[in-house]
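Please go over the structures that come below.
Each value in this text was obtained by applying a stated rule to the coordinates, not by laboratory testing. Everything numeric in this text was worked out from a predicted model, so none of it was measured. Cβ atoms are built from the backbone, for glycine too; each structure is taken alone.
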Structure P
Amino acid sequence: MYWKDYQGDDTKLWKHEWSKHGTCISTLDPKCYTGFAPQSDVVDYFRTAVAVFMQLPSYEWLLEADIAPGNDKVYDLTDIQDALQAKHGQPVTLRCRNSQLQEIWYHFDVQGSVQEGTFIATPPDGTKGNCPRRGIKYLPKSSSAGPNPTTTRGHGTPEPTQPGSPFSGRGHLMVNVDGHNKGCIISDGTWYTKGTCATFQAREKEGEVALSSRKGKCSLASHDSYLKCWHSIKESIGLGSHGDRLTAHGNTTFWASNIPQGFKKAKVSSIKESVNDVDVQLVWQSV
């Protein structure tokens, strides 16, 4: 869903990426894992790569700096670099083909383990960019010469394969804090800032939303008001919608005790339990 091949052969792309870069994880001693099972390193490699990607909404960062795709626009290298560096915290590597922006490379050091550590922005390890200083074209995907480099958009959320109404069919629940994406809801109903977003099934009727994940139906628990999805839940209670926002008893604001870091999770509640709780909104993203 998030790591697509521009020629449509996803399996070939994933095989290539694993064979070329997977040694970052596959050479770890099994004792680095708790309860190691064969192929755990493969799962961790792809999970980590996608998790990092989802924290790098390049398109939105450029747009905030008034750098938008267009057939009749050109940009200076320093303008693109400055816009991305302001968000990432370090210079990035820009790659062009025929003066057309094609790739953005972000560079990190890892604090802690590769599987669960913190990725810290770092400068490029050498000069690798090849874009001209001026006259860089940032073409819309439909008009770009050559294959489409990606099928994802800002925050790693997938382009819908079909137009869909909010809370209808399949989709993700993205978590917004102060208008900015901070991860998503996973299949048990908790908030994750890294990892793969759960795909939910939703149906809206008369303002009420029936929501379920692979773990089961989702509901607000009666005793603690946390959003939970589990096989023992019989029906969705307290959930509704306002546009593309999920509501709890008619309110578009949910709360969490903190913004989860790394691969930790946070519970999302319809009740504010502390003055330090974080206000969040759950935004439907059709897939």
Structure Q
Amino acid sequence: MVEPSSNGLAANPSNVMPASRIELLTPCFCAGVDPKAPELRAASVRGQLRFWTRVLNGAGKPEYSLFGGIKGKAHGYPDEAVASAIILRVKTLGKSKPAEQPLCPHDPQKGRRAALPAGTLFELRWFERFTSFADRVKRFEEVLLTWQLLGGLGARVTRAAGSVWPAEYAPTLAEFSTRLGGLSIPSTVRVGVLAKVASKPEVLREIATNTVKGAGRNTGAIKGLLPGDPLGFASGQERKVSPLKLKVGRFADGFRLIAVADNRHQRGGDLPAAIRAMKQRNKPLADLLMQAGFDKA
């Protein structure tokens, strides 16, 4: 069993940028200027790391102290523009040929889009722009590890697309639980590894995309069944990112879905109601979430 490399999570006294080797376990719908040419971009990774910084440490000063922003005065800085203290560099390893992949494997009518394929390896390097501070390095290390274990990259990331994972890492459930226990995940964010084991990650992505549609305005077959939009929704210009996030992880016994229910600021909605709605429609995800106890308030 291989633990996540400590090389990417260490201070940098020798001016050599620390590096983490990361693998995409599922297709990644990421792109730059040209949506037809998938590419891994440092800006996209930074956006995900900012999110996980807010999860672990809250918004405002903790986020700005790592990645800067444009409203610095509201967070105690003398100027509005605050430069990022952490600089990121991303490099794809080997040859990774983009190919069209289904956005929602359970429904071919949802279309296909160019993606980096599962198995793509990349290297994430980082360094501090300013003088190194041990506390800042420690907080960044934790954010980086949390993203690798619970996050992803690109479009459809809340439904298990672009699932990132430390290269060669394959823990037992107990080892993974211990690793999570060392992170500053708040009580309002619930994490569970779901029971189904698969030999191919795409089997799990199909389960993750097969949910129910949120109501939104002027829509909806199931309006009223999902109070608080616990699965998010997109309706015209209206949208809410799903507070229930699913990704694929690699474990000693195979691949599994990891569920993250984000109820910070009471934004999670009525997830038990959503699970009941999925159960009524015979969605496989419902039983897995119920087995993990996500149907309990």
Structure R
Amino acid sequence: MSENQKTIAGAVMIDGVQHLPGPKGVKIPVTNFKAQDLLQHELVYQLTDYALDISAEIARFNGHSRADLAQFDALLAQEYGVTRDPEFKGNRTYTSSDGKRQVKIALTDRVIYGPELQAAKQLLDEVIRENAGGAGPVLTPLVNLAFRVDKEGKVDPDLLRAIRRLEVPDPRWPNICRAIDDAERVVDTTSYIRFYRAGPTGKQELIPLDIAAAHPTPEAFARRSLRRQVEEAEQVKAKVVDLLQTAVGHLDLPGGSQRTAADLILCAMQLLGAKPAGAAQAAE
């Protein structure tokens, strides 16, 4: 491959030629791809690389946030003379002094249902068919939604609990409630951390970290996102490389100026955030 030939993301070199994996993993020379297919390939690689960076950033942010809250909890425990239980799993809210910002820890149980639910469903269907106690019109929509009759095996825990709280004057109802209770099993609990701020109306609004809920607002673009930081870093890198290459040219050429080279190096260092003292005077 010539020095000027562009390296394609994800390509591998075979006999000096770049290849990309095609269908079923077969390696195809990049020259066999249409220009728009290569453009699409590189765009997808670029965007997914940004997505991986942002995903890693969110993961680190999640870990750091939980560690900071745990440290604060430990300080509170010390204040009240108790030992903090690291296994404590409870919903809690942390609020700023002005009440405009909040951080919440919320717990969600993952629930599955055992075979007892089949008995509950059979009894519910009987009650609905017979319209026992006039409960048919009330139960029918709840049962249909709870059991998702169009999606086999899917049940809605919240709607099942809503059914469980009803009082139906039917002798089968206690068995229905008992079967629902016996069927429900909590297999694990997931802890979520959510961030809120007061919106224009003063109501707390969730700060979205889900890409589907994060809208491209002017405020979002005003912030220096990870992607913008990467782009700016690439621009600075290109400028620094250009300055240093020019400086090296001045040092290597017989007619070059050491003072100019020093000034160029100084500019490169400043772009990198350094503040060298007397770099220009060192060349005199």
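Please state which of the structures P, Q, R yields 1.5 when distance in nm of label points 7 Å out along Cα→Cβ at positions 190 and 270 is computed from it.
On the way: P: 2.2; Q: 1.5; R: 5.2.
Going label by label, the one that fits is Q.
A value of 5.2 was computed for distance in nm of label points 7 Å out along Cα→Cβ at positions 22 and 206; which of P, Q, R is the source structure? Spell out each step's value before the answer.
On the way: P: 5.2; Q: 2.8; R: 4.5.
Among P, Q, R, the structure yielding 5.2 for distance in nm of label points 7 Å out along Cα→Cβ at positions 22 and 206 is P.
If Cα extents along the principal axes in Å is computed to be 105, 64, 39, which of P, Q, R is the source?
Values: P: 59, 51, 41; Q: 57, 43, 42; R: 105, 64, 39.
Here the read-out was taken from R.
Given a value of -7500 for helix-only ellipticity at 222 nm (-39500 (n - 2.57) for each DSSP H run of 4 or more, over all residues; to 500), calculated from one of P, Q, R, which structure does it belong to? Present the calculation step by step, with values, prior to reporting the outcome.
On the way: P: -5000; Q: -7500; R: -16500.
Answer for the origin of the read-out: Q.
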